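So, here's a batch of structures to check.
Where a number appears in this text, it was derived from the coordinates with a stated rule and is not lab data. Everything numeric in this text was worked out from a predicted model, so none of it was measured. Cβ atoms are built from the backbone, for glycine too; each structure is taken alone.
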Structure I
């Protein structure tokens with residue numbers, strides 16, 4: 001296969017996935033669900049029955065057309081004839097759609113089946129279309145379509161006619177780029193314009209993950225319109241003035257020996273209070289998640305001027321109050337043992353981790369605050385052990 005053919009085939013697969021999202025968002029029935037590559041390229045489901053089975057055909061630069069000898073047409077007929085032969089009841093409740101970027105020329109079967117053709121579907125009209133297709137099967141010398149022709153000729157005539165009557169063609173359809181613009185119009189309603197690109201990126205990323213899970217599953221997985229709309233709305237809300245998006249998820253526990261020398265100050269702070277291995281791993285993960293999340297906010301220009309500095313000042317103010325309380329309590333014992341200092345430091349860390357100090361009111365992810373405290377500990381602006389400043393000077397030679 002040439003690189004051009006491979007590229008076009010890949011675009012075709014991506015087109016199916018993207019167009020499926022557009023179809024679901026455009027559907028007037030809020031109870032609609034969609035499946036991909038289960039019943040067909042795409043299937044719109046209402047209850048347990050597909051109401052629309054969709055074959056999608058994408059041609060780069062709208063090359064190709066849907067003539068009576070078109071491979072696109074005949075391959076699709078073969079797929080649907082096989083399907084309704086196994087499940088004849090489908091025809092009664094299901095419409096069969098061909099959506100293609102190609103054109104259906106005048107005076108062709110495809111043109112007669114266009115949704116907007118204006119041609120009334122009568123038994124005589126369906127009989128004539130069936131005969132036209134049958135004539136193509138017997139007269140065409142195309143070897144590439146031969147197996148499709150044979151399948152059509154061997155199919156039950158009444159079944160084939162019933163199928164033809166339920167086929168609708170949408171030609172000159174949006175290409176893969178225009179479909180993205182179509183989805184974007186739906187997204188734009190729910191979000192602030194300046195964050196439209198971010199919401200769009202996250203929606204498509206989420207959608208592709210749902211599709212992959214569906215394709216990988218042994219049992220059909222259906223995605224509902226409500227699921228998509230809820231995702232768009234909740235994601236849009238993350239970009240409100242009183243919120244920030246959380247797009248850095250669990251990184252996995254980072255081992256101490258994987259950290260650079262520059263990262264180890266906060267780790268040494270935790271070792272000073274003899275933090276247990278399990279708690280230590282969680283703390284390290286919080287640090288890295290918060291570090292990457294904050295960097296993402298900065299990179300995407302989502303923060304106000306000096307917002308991080310002001311947030312850290314609030315964190316430090318709260319720590320100073322709790323640290324002072326701890327220091328006063330420890331000073332009451334002039335013969336303080338190291339294990340008591342360690343115990344007090346652990347209690348201080350736990351107390352700070354249990355607080356709910358948010359960078360913005362609706363940004364609720366706890367790791368942001370906990371990780372930010374470890375970032376401050378890495379900068380030696382806060383500490384847990386009562387003697388953390390002196391101990392760090394000895395340990396790190398600073």
Structure II
């Protein structure tokens with residue numbers, strides 16, 4: 001199991017930050033990369049084309065490593081919603097078909113399809129949260145439901161953002177392929193913490209950002225696109241997406257054919273000399289620690305929390321159905337008003353999500369943080 005990495009972060013000892021699923025603190029190494037990037041931008045004559053190309057390549061490789069992809073299948077984008085909008089442009093959703101989403105899933109893998117369903121003539125079917133917390137079984141039933149409209153797409157988060165429910169992606173992918181459908185995975189709460197292998201899973205689209213679990217800045221994200229869709233037209237038309245558009249030679253637009261691979265889907269203004277290197281450093285740290293070691297540590301911390309909450313009256317999803325790094329507390333009589341704020345006043349930081357209290361530790365948390373939460377919760381809840 002990974003040792004606590006608190007020394008790699010700027011977190012005072014009296015702060016129990018248990019909210020990585022909202023924002024992660026930046027490791028010291030990522031902060032330093034950001035400061036170096038700011039200094040570079042302050043003196044832009046030091047920024048060369050080779051430096052920018054190297055940054056893009058480094059980020060692609062770091063993202064690919066976390067999900068078992070080839071770097072050429074990764075596009076540089078700003079957000080999950082951008083990636084889903086790209087999917088909406090290149091994935092064909094036939095009229096008369098259906099798109100499956102999770103009930104109360106994060107807005108990003110849902111709103112694109114709700115927006116375009118009326119015009120596209122398809123329906124968006126939301127799978128209700130199961131009482132037993134088993135999102136996978138409920139989703140598999142919806143995929144295979146007799147008499148339903150043909151299934152075109154399953155568009156889901158692999159870990160439910162609000163209740164921490166874990167989806168068995170391998171089982172869903174097998175069922176989705178048998179139904180002749182496509183698969184889009186929002187891996188926001190998965191990449192870097194849990195194993196992912198897009199070669200084995202073969203999703204059509206998989207997306208993750210850097211500002212939560214992989215310890216990077218806001219506004220950087222990565223889009224895996226299966227090669228069967230890489231001949232699509234990107235969301236934005238940029239010079240970097242074309243074979244030869246160069247401000248340094250003539251003719252300026254010498255070859256407007258799209259580049260090969262996922263690079264054609266890169267966002268405009270991708271050459272972010274500050275954030276891109278920060279994102280790379282954070283992802284490289286996660287890869288160095290390893291998903292197995294990270295997951296084991298976070299599972300252990302949440303296990304301590306679950307043990308300490310026994311008999312408190314809160315409801316916890318069964319261990320078999322929840323992600324190891326997210327612990328979501330339900331309150332049969334409703335959460336006490338002001339509980340989150342009262343905890344924050346004691347420097348214990350968690351998040352309210354859809355009437356539940358979500359706890360999400362990371363590698364900087366330890367037993368003292370668990371003890372601080374439990375002591376305060378017993379008094380305040």
Inset, instruction - Match the computed value 35, 29, 16 of semi-axes √(5λ) of the Cα gyration tensor in Å to one of the structures I, II, and report its label. - result: II
Legend entry - Identity of the structure behind -18500 (criterion: helix-only ellipticity at 222 nm (-39500 (n - 2.57) for each DSSP H run of 4 or more, over all residues; to 500), calculated), options I, II: I
Legend entry - Among I, II, which structure scores highest (criterion: FRET efficiency 1/(1 + (r/R0)^6) of positions 80 and 240 (r between Cβ atoms, R0 = 30 Å, to 0.05)): II
Legend entry - At a computed 26 (relative contact order in percent (Cα under 8 Å, 6 or more apart)), which of I, II: II
